[in-house]
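Some structures to go through are shown next.
Taken together, the values in this text are just the output of simple stated rules run on the coordinates, not laboratory data. Given the structure is predicted, the values throughout are model-derived calculations rather than measurements. Cβ atoms are built from the backbone, for glycine too; each structure is taken alone.
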Structure 1
Amino acid sequence: MPPRKNNSAAPIAEETFHLLERFTPQVCRSLRTRLIKWYGKQARPLPWRESRDPYRIWISEIMLQQTTVKAVIPYYERFLSRFPTVQTLAAATEEEVLKHWEGLGYYSRGRNIHRAAQMICTQYDESFPEAVDEIQKLPGIGRYTAGAISSFAFDRPAPIVEANTLRLYCRLLGYDGDPRSKGGQELLWEFATRIQPKDQAGLLNQALMELGSLVCTPASPNCENCPVQEWCAAFVESRQSEIPAPKVRPEITQTVEATVAIQCQNQFLIRQRQSDERWAGMWDFPRFPVESITPEEKFKTSLPSLFHREVISRIRSMSEVDITDLNLETEIRHSVTRYRIRLICCSAQLDEKPLKSLFSNDASWRWESSEALASLPMPITGRRFANHLIRTGIE
């Protein structure tokens, strides 16, 4: 075996290094030419591809994390209509940013872009940094996103490895190990580095991602129409269905939570979720896990007495509000990472608002009308519950 020529920060394991040897400089040039030609004919007309503005590219890349292109497009357009520049984003409140992020999920992304915009304005003189290592200093930006911004906006050579290119690289190399392991990541980033051109880096990276998205799909890849099939080890060996190795799925935990819409004088008691909680910064009805109901326990209109007492006790301990009765409104089942959550939604009425210092001195609690809730950022389950209350006339 010839000596390694590996300039990456971490060495590639001997058992996988040989997979790179087929991709000589000449092969890499041919692969790049074929990819860019294919992309020129097949690229989808996506709104973020119409600009070299690093701000717009950054927003699109963050939104596309864990979210499909189809779902992102309307959010992207609305977000940029309200925050057309990094300056307008930096000047906004976090609450307003989260409101415009509502429904996209993974709300830490929204909080991070707000912090990053402020950092760009204060530390980078309102100019987006160009180098990958500088871009990575911004909150919420990892190696892939930094490379995408640097190459798409500034045409700087920058390797990228994300879901679509990870799959494409594994098949080209014939790598059947775990692509998410330390060794797998080292191999794929080295390959991504090797195929980078001196010019048209952004175009190549777009082409790689588009090929992975449209042709080199997880199931039933369209190999017959792949412009780089002749260099694809998985295609040659008919192992497309085996490569890449499937991601190990985490064990699912079933949980039960309760949320209560406490109403008084046409207003609801809501709480802003704190930094150590899921959906930090969002507003929601009081919500908490419960132990008196199992994930599959069935009931119709009458709440079990143990659940009733547990919820009333939890409301009193967290808000100092005393409620005496609960009404079952609806149930919402949803998933968050490895959790499958059964959310039992209840309502309660108060004749008078409690005169507690909590509501005058603690800004994390508010009484708001149903109309005011529409302007506040809420988790999707909170929004669904609020909409249910409006539809059923509890307002």
Structure 2
Amino acid sequence: MPLTSDELIRLDIGVILGNQHERGAYVASPTFSQYPFGWLRDGSFIAHAMDAVGERASAARFHAWVAEAVDRHRSQLEGLVERGQAGEHPDEHEFLPARFALDGKWRDDGWPAFQLDGYGQWLWSLQRHVSMAGELPPNTLEAARAVADYLLQFRLEPCYDAWEEGRTQLHTSTLASVSAGLLAAQRLLGGAYGRAADEVRRFMEAECVARSAGDPEAAYFVKQVGSRGVDASLLWLATPFDLWPTSDPRIVATVERIESDLVSYGGVRRYAGDTFFGGGGWILLTAWLGWHFARVGRRLEAQEKLAWVDRQRTTEGHLPEQVALSDTHPVFLRYWTERWGSAASPLLWSHAMRLLLATSLRSGEDDRQQADHGG
């Protein structure tokens, strides 16, 4: 007998809570060989989902874990800022990592570590947590200040993107995460962070927008500076960061391109030409597109995305990172499967995005948030 909507929400919450470390970290995937870590990116959105479903103690534990990890590396963080202010360019392996061991330690194992987006996403998630749950401990606020200063200094520094690729490029979704994080820091801490956020936003408007060859008036955001393609992570610009309203013509055109270029057999790919596990349909991105649909009133299409996501559950009810589609490239699917095993399952971030889509459809909360916090 199929599970009810309430039962599915409880299942997703249970998967997340059951895989939250005692110190607060959300393990990316408890069974996948490469993912026994806590990523700031995954965790920040997972924490936001837990806040959205009322599990605020879980979110608070995550934010405390991040603050502890940042405090552990505070001297290095401050040293990087000082060197940047002096005109130095630190080596990429000197920058703070995008993921930590579950005990908050940094294990330098050669993984592409230099990713700024997770730090911006953490500040954004932290500020949203405060708006729902109240004040923060002083040490968490001090960690937020250290991270905000770090982003302030390196806000336009090329780094790896959300998919841990493209080290020497400026990625639009990373810039959006940095801008959203600096705006959150302004709300939490005051200071000059808001002006820096606006500077990044203006840079994006100047450098991260292209025009359609077929329709010169149809401007849209691109995957990275110098590109003309799109990436599904561009949804973040409006959902949930609200750097531009969902009605902005550039956002509308970007979503249209994501729909036309990246949706296949109901699932959403990361970007055209993706070869990771053959370039399958990502659960979290499909839920993200559905979340965006719910915000703009496309409820039937949002419900279709929710139904697609639920069809990808395993017999245990778990949601994987991605699934093979009919046009997934078999050579690359075989390559990655032989190298790392089957795609990660469960992926906590997938369960979190499913929660955000389901609660958005149920409550309409995100439409109100957009009105309150629009760019």
TODO: Of the structures 1, 2, report the one carrying the highest value of distance in nm of label points 7 Å out along Cα→Cβ at positions 243 and 299.
DONE: 1
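Looking just at distance in nm of label points 7 Å out along Cα→Cβ at positions 83 and 107, which of the labels 1, 2 belongs to the structure with the highest value?
2
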Task: helix-only ellipticity at 222 nm (-39500 (n - 2.57) for each DSSP H run of 4 or more, over all residues; to 500) derived as -12500 - corresponding label from 1, 2 - done: 1
TODO: Kindly point out which one of 1, 2 the value 1.8 was derived from, the read-out being distance in nm of label points 7 Å out along Cα→Cβ at positions 35 and 155.
DONE: 1
Task: Computed 2.9 for distance in nm of label points 7 Å out along Cα→Cβ at positions 51 and 211 - originating structure among 1, 2 - done: 1
Task: Per percent of Cα pairs over 41 Å apart, the highest-valued of structures 1, 2 - done: 1
